Structure I
Amino acid sequence: MRRVQARAIHIGADALAWPGHAHMSVLRGCRDTLTRMMRLARAAGIQEQRCLAGTQATCAAVAETIACEATALAPDGLLVVTFSGHTEWKHDQTFWCLHDGEIPLGEMAACLAGAAASACIVVVADTCNGVALRRYADLAATLVLIAACGDDQYTMNYTTSEFIVRLEELTFPGGIRNAGCTTYRWLHEQLQHDTPDVERPEIWTNREAAWLHRPFELQTHD
């Protein structure tokens, strides 16, 4: 199996065909979010990227793609996963809503579990209840979750996600790495600055050392 040093997967669930999602609004900024995140990943040096949007964002395709890429990730590799879509909470579970159904976040975490312990996974969740994945993140690999909002919070359905715009401006403005963005802790503080309590971005990680990592950068280990 060819080991991948850095890869990005961008999921845009803006074409919901499952009857259970008939009450949900069409996401206006989904494609813009994917475009910006693909540009951000490219600026970070991640050349291998895959986009699953609209009718391609099925439960099977999302689960299979993420599981395969996590398993194929090289030791010390970096996997970036973007999700732009609706999130639903019911029956004591949280789900990402996809084209043909919904996938529990516990299953999402299981798909990521194939990554090596020395690898890093960054999930950018541009969705309501964005930080909810941390409840299920019992992974050997380092996980950094960059969420548009906290638990029990909701994002606004604008044509452009203010969260993603701000994330790009703080990390790679104009496609150039921001020299001042040196750690995830710094990024966390900047994302939260001057944002409303009801929609406050949040960064979470399962490894204390990751707070000192430079965002979206491969980590080297002696």
Structure II
Amino acid sequence: MKSTIGKRNKRIHLSGRFVRILIIVIAAGIIAVFGMNQYVRYEGGKNLVSMDELNYTKDDPADCAMILGASIYADRTPTPMLKDRLDRGIELYKKGVVKKLLMSGDNGQVNYNEVEAMKEYALKHGVKAKDIFLDHAGFSTYESVYRAKAVFNVKKMIIVTQIYHEYRALYIAKRLNLNAVGVAAEDISYSGDTMRECREILARDKDFLKCIVKPKPTYLGDVIKISGDGHASW
């Protein structure tokens, strides 16, 4: 009888210990997830500026404004989120604080081409063709920033996207030793903002780890200097 009770108590003790360890592991995981997220926000946010705070001028412009891609419609027109990014990038170009526009997006499928749609929009709004560079292999924020430096030989740039996305893009640029500041697109609400913010937490954690390892992007290819003619990238 005592033996049976002893075994039962031992099982209860082991079960309780397992539960405590499991709780500690889960708590540590939650702290890690939100800790990395906040760190990326904090570090990336240091280089987020307003239009009025920009140090670049017509006499000393940035190499380019890198406009990060977003979804397009079936008729190849930009969604509201992408349109706002494009409008901000074009504004920077027309003010003369950037020399070129670097459109970086997903062209991983024959029937889906973000950067072509972005190029067409910019051309319709007065950007010179030679000043538009296309990065067809910007499959992720990390790859877009990596390729800006490695493929397009960008030295200093302004990153254009929405605020929630700027933190991560600027953090990546900092970790890849690229001189970059961010100017956010129009600060408005879009459909799906809550879900997008939740996904971004995990994306920041992923890129926090990726910036430690610094893997090469899916594609690199020949260098197309941002100081040249954009047609070479079309």
**OP:** Taking 0.45 as the value of FRET efficiency 1/(1 + (r/R0)^6) of positions 20 and 196 (r between Cβ atoms, R0 = 35 Å, to 0.05) derived from one of the structures shown (I, II), identify that structure.
**Re:** II
Original post:
Out of I, II, which structure matches 19.9 when mean count of other Cβ atoms within 10 Å over residues 36-43 is calculated?
Top reply: I
Original post:
One of I, II was used to calculate FRET efficiency 1/(1 + (r/R0)^6) of positions 76 and 212 (r between Cβ atoms, R0 = 41 Å, to 0.05), giving 1.00; which?
Top reply: I
**OP:** Check the numbers for Cα Rg over 2.2 N^0.38 Å across I, II and tell me which is largest.
**Re:** II
Original post:
From which structure (I, II) was FRET efficiency 1/(1 + (r/R0)^6) of positions 28 and 164 (r between Cβ atoms, R0 = 25 Å, to 0.05) calculated, if the value obtained is 1.00?
Top reply: I
**OP:** Consider the structures I, II: one of them gives -17000 for helix-only ellipticity at 222 nm (-39500 (n - 2.57) for each DSSP H run of 4 or more, over all residues; to 500) as calculated from the coordinates. Say which.
**Re:** II
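Any read-out appearing in this document is the output of simple, stated calculations on the displayed coordinates, not a laboratory observation. Computed from a predicted structure; not experimentally measured. Cβ atoms are built from the backbone, for glycine too; each structure is taken alone.
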